[in-house]
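Structures for review follow.
None of the figures in this text is laboratory data; all of them are computed from the coordinates on show. Every value quoted in this text rests on a predicted model; they were computed, and no experiment measured them. Cβ atoms are built from the backbone, for glycine too; each structure is taken alone.
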Structure P
Amino acid sequence: MNETTSKEKVLKKIRNALINKLPNPFGAVDFDSAVHLFREEDPSVIFVEEFTAAGGKFLYCENEDELMENLHAVVSDQQFNAVFCLEEKLRYMLNKAEIPATSEPDALVSSQAALTYCDYLIARTGSILLSSGSNSGRKLHAIPDAHLVVAYASQMVNDLRDALRKIKSRSNDGEMPSEITVVTGPSRTADIEKTLVMGAHGPKDVYLFFVDDLI
């Protein structure tokens, strides 16, 4: 007597489903309309609310001179050692503000802080989007204890999909960068005994220096 095992029954159903395909009952799904409710506030205001609620530290800079002043104040107050930075313009600002800076690869692991640009700011979630397409690469936002980010008002978008569309559109071949990271506040985890630990998988502190280039 032939007995059919449960596994064989399941595989038979899968084979039949692959052979006798049914039409998609959800062909009219709207993938373009916004999923979340629209908020009437200025996107920058929404971003600051969400970013600070997630534990981020926001510093408004009216211009790049004030950016250098704020950078100097944070580095001095936190007593960071040399700030690791790969962006030539930002290193120039650090030097001008008399802030010790380094770009030596071996110094990254021992650096307490890294300074980078970002790609976009996502208002709805208060997130910072970074990609491997920048000079800062894949590691600077993850290794040091503090991540210092310089962003401009013109980089603000409403939602994640808006940022992804902009990244894709600015590429000559329409391809996405090999890595995209969305940072929402400092790194944290409560996986172990439900105790919140900051900096478990990345920076303990995220500072955003927001330069208003739309004034």
Structure Q
Amino acid sequence: MKICEVFRSIQGEGKTIGFPTMFIRTSGCNLRCAWCDTAYAMEGGSEHSVQEVLEWTKGEEHICVTGGEPMLQKDCPELLRALADEGKKVVLETNGSLDLSSVPSSDNIVISMDIKCPSSGMHDRMLFDNISLLREKDQLKFIIEDYVDMNHAISVMEEHSPGCECIFSPLGGMDLEPLAEEVLGRRLRVRVLPQLHKIIWGDRKGV
């Protein structure tokens, strides 16, 4: 599989926010979001076997497989299964546009799936059938820039009734108050979360 970078940091997003985590960032992405903050992962990287990647994770408890888009790597499901079988707590961060039916079923694997909103320019590339594959342990994330994004996210939730927790984060990950006020005012059953790593370190690579 093609790897862009591997690093340890604090999980900045989702239900495992705050945990020390090893990040395995794959190379390549099939989307081009207008506000992408990891564009450097779209190309390049180096080839490594699943066994090599497993060696890097020795002694680690929490693993995040991210991108780019990890599901572009044909051996991503194999890696996820191997990590889960070793007892790792694994989060797969995926952009919601590729079929997730090959993701192994394991209590140790959390699917963290995005639904891209209109501000991304990629909202028409989503594979909504994936939502039915999500379970209570998983999470569905929306990056919200404005009212258009907010209304789009609400429509998706109403139409597809996800069986997992839904998370709203503000574009940029830090300006929480306007989004929190909207969620409270509309009585939405979602979590409002920041991108914690940006609060800690700012908009830096490898954190």
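With helix-only ellipticity at 222 nm (-39500 (n - 2.57) for each DSSP H run of 4 or more, over all residues; to 500) coming out at -8500, pick the structure among P, Q it was computed from.
Working through the options, I get structure P.
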Note: mean count of other Cβ atoms within 10 Å over residues 50-57 at 14.6, derived from one of structures P, Q, originates from structure Q
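By the measure distance in nm of label points 7 Å out along Cα→Cβ at positions 18 and 66, tell me the structure among P, Q with the highest figure.
That would be structure P.
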Among P, Q, structure where P(r) over Cα pairs in 10 Å bins from 0, in percent, for residues 42-89 alone as derived comes to 23, 60, 17, 0: Q
Here distance in nm of label points 7 Å out along Cα→Cβ at positions 34 and 186 was calculated and came to 1.8; which of the structures P, Q was it taken from? Q
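Give the label, chosen from P, Q, of the structure having the highest value of FRET efficiency 1/(1 + (r/R0)^6) of positions 58 and 146 (r between Cβ atoms, R0 = 35 Å, to 0.05).
Comparing P, Q by FRET efficiency 1/(1 + (r/R0)^6) of positions 58 and 146 (r between Cβ atoms, R0 = 35 Å, to 0.05), the maximum is at P.
Computing Cα extents along the principal axes in Å gives 48, 35, 28 for which of P, Q?
Values: P: 85, 40, 38; Q: 48, 35, 28.
Value 48, 35, 28 for Cα extents along the principal axes in Å corresponds to Q out of P, Q.
Could you figure out which one of P, Q the value 24 for relative contact order in percent (Cα under 8 Å, 6 or more apart) was computed from? Kindly include the intermediate steps, with their values, before the conclusion.
Details: P: 24; Q: 19.
Only structure P yields this read-out.
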